[in-house]
Structures are given as structure tokens and as C-alpha cells.
Structure 1
Amino acid sequence: MRTTGQALKAPQQFSASFVLTGSATEGELTLGTPLGTTLAKAHWAPGVAELLQGDNTLTYASMDELTAALTGEPLPLVALFGWLQGEVNTVNGWVPNLSQWPQGRISASRQALAGNTDIRVVLDRPDN
């Protein structure tokens with residue numbers, strides 16, 4: 001078989017724990033390994049987003065730019081805050097599946113020419 005055009009990229013996948021605080025306009029996201037080591041922290045406010053990894057700080061104009069630099073795809077931060085509250089909102093081609101939201105599971109997918117992207121979130125629910 002012969003193909004032309006761009007080479008196919010192998011599927012990429014990673015798992016991380018996260019703590020998300022604030023809102024879509026101003027907040028903080030801490031990413032950690034499944035064993036609890038902090039991988040990176042992101043802070044954002046209107047007009048600026050910073051990524052802190054160890055002693056390095058990278059500055060971007062927005063969280064869309066920051067997440068695109070990290071993952072190759074701008075992730076739907078505004079929509080994510082809504083999904084976490086059980087709001088079904090589709091944005092920029094991202095389609096959420098909140099059918100398991102009551103059990104603390106959220107997923108969303110986006111189909112694009114460059115490839116499909118899926119997000120799966122499993123929430124820790126504090127004991128009441």
C-alpha cells in the first residue's frame with residue numbers, strides 16, 4: 001500500500017492526576033503523576049497563561065496556546081468547567097459524554113483531520 005501526504009502519527013496517551021481551581025477566566029491547574037509527583041502547574045488570567053515546570057516558566061497569551069503547545073491541540077478549558085458541573089455544552093468540535101457524570105466520570109471527544117482527541121476524567125469525590 002502506498003500513501004501520500006502527511007505520515008500517520010502513532011496514537012499518544014497519558015494519564016495524570018490534576019487539581020483544578022478557579023474558573024475558566026482565572027485559575028490554576030496542577031498536573032501530577034499517578035504516584036503524586038507534581039509534573040507542572042499552570043496559572044492563567046485574562047491575557048496570560050504561565051506553565052511552571054521545575055525551575056522553568058513558559059508564558060503564553062492564553063490557555064488555548066498553552067495547552068496546544070503541550071498536547072498539540074487546544075483543550076476546551078471553558079467547556080471543562082461546565083462539564084465538571086454536569087453542563088452539556090459543545091465547543092469547537094468537542095462533544096462531551098456526561099452519561100456517567102453522576103458516578104464521577106466525564107469524557108469528551110473531538111474529531112479532526114489531524115486525528116481524534118479524547119479526554120477522560122475520573123473525579124475523586126471527597127467523603128461527606
Structure 2
Amino acid sequence: MRFNKRNPIVVLLLSIVTCGIYALYLVYMISREVRDFRGDQSIDPGMELLLCIITCGLYEIYWFYKYGRLVFDMQKKVGVPNPNDISIVLLLLPIFGFSVISLLLLQTELNRVWDTVQPSNNNYSL
């Protein structure tokens with residue numbers, strides 16, 4: 001399986017430039033990648049995205065917390081040195097209007113997992 005490392009700065013810039021559309025795309029992609037990596041078929045990326053949209057972003061606050069925990073568990077599972085549980089930070093930032101920073105932080109932590117699983121893949125993708 002191939003997982004996408006994304007440059008956190010590009011994630012930040014594209015999320016701002018596209019007025020959040022890229023951020024919604026990432027909600028779907030991150031959900032799908034986490035589901036595929038964990039083999040957890042209870043994760044439905046389409047439903048995650050739909051809930052973020054129809055709740056006007058309220059579900060997204062929970063989504064950041066949930067995926068912060070999932071990525072932390074993934075880090076422990078693959079042996080990432082010094083795994084970071086940033087789920088509370090990811091929960092609080094969107095409450096204060098900084099969801100784009102939460103997305104940047106989540107992608108950074110997810111990249112640490114991909115670096116451990118695919119050490120030869122140093123290329124970033126969108």
C-alpha cells in the first residue's frame with residue numbers, strides 16, 4: 001500500500017487559497033488513508049466528509065480529535081520515535097478558529113507514520 005506524504009506548508013497554503021475546499025478534500029483523503037492503514041472498515045471517509053459539511057464544521061472539531069487519537073495509535077503501532085498525542089490540541093484549535101493549523105499538525109504527525117512505514121518515500125504529494 002502507498003500512503004501520501006503531504007508537505008504541511010502546502011496543506012496550509014492550499015487550504016487558505018481554496019477557501020477550505022482543499023481542507024475538505026483532505027478530510028476525505030486522511031480518513032481513507034487511516035482506514036486503509038488500520039484495516040478498519042467502520043471508518044467511512046464519505047460519511048466523515050458529509051458530516052463535516054452538513055454540520056457546518058461542528059463535526060470537524062470532533063473529527064480532528066478522533067483522528068488525532070487514531071494517528072497517535074498508528075504512531076505507537078509502527079514504532080515512531082516519541083509518538084505525539086496532540087488530539088486535545090487538535091480539538092481546541094478549531095474551537096478558536098484555527099482549524100487550518102489543526103490540519104497542518106495532523107498531517108505532520110501522519111507524515112511521521114508514513115516516514116516510518118515507507119522510509120524510502122521522501123516525495124510529497126498533494
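A few remarks follow.
- Test item: distance in nm of label points 7 Å out along Cα→Cβ at positions 84 and 116 calculated as 1.4, pick one of 1, 2: 2
- Value 12.0, calculated as mean count of other Cβ atoms within 10 Å over residues 36-43, assigned to which of 1, 2: 2
- Read-out helix-only ellipticity at 222 nm (-39500 (n - 2.57) for each DSSP H run of 4 or more, over all residues; to 500), computed value -3500, structure in 1, 2: 1
- Structures 1, 2 were compared on relative contact order in percent (Cα under 8 Å, 6 or more apart), and the highest value belongs to 2.
- Here mean count of other Cβ atoms within 10 Å over residues 68-75 was derived from just one of the structures 1, 2, and that gives 20.5; the source is 2.
- Read-out mean count of other Cβ atoms within 10 Å over residues 28-35, computed value 14.0, structure in 1, 2: 1
- In this comparison of 1, 2, the computed figure 0.80 for FRET efficiency 1/(1 + (r/R0)^6) of positions 44 and 108 (r between Cβ atoms, R0 = 25 Å, to 0.05) is attributed to 1.
- Computed 31, 50, 19, 1 for P(r) over Cα pairs in 10 Å bins from 0, in percent, for residues 20-59 alone - originating structure among 1, 2: 1
- Source structure of the calculated read-out (P(r) over Cα pairs in 5 Å bins from 0, in percent, 2, 11, 22, 25, 23, 11, 4, 0) within 1, 2: 2.
Each reported figure results from applying straightforward, stated rules to the coordinates on display, with no laboratory input. Just so you know, these numbers come straight off a predicted model, no measurement behind them. Cβ atoms are built from the backbone, for glycine too; each structure is taken alone.
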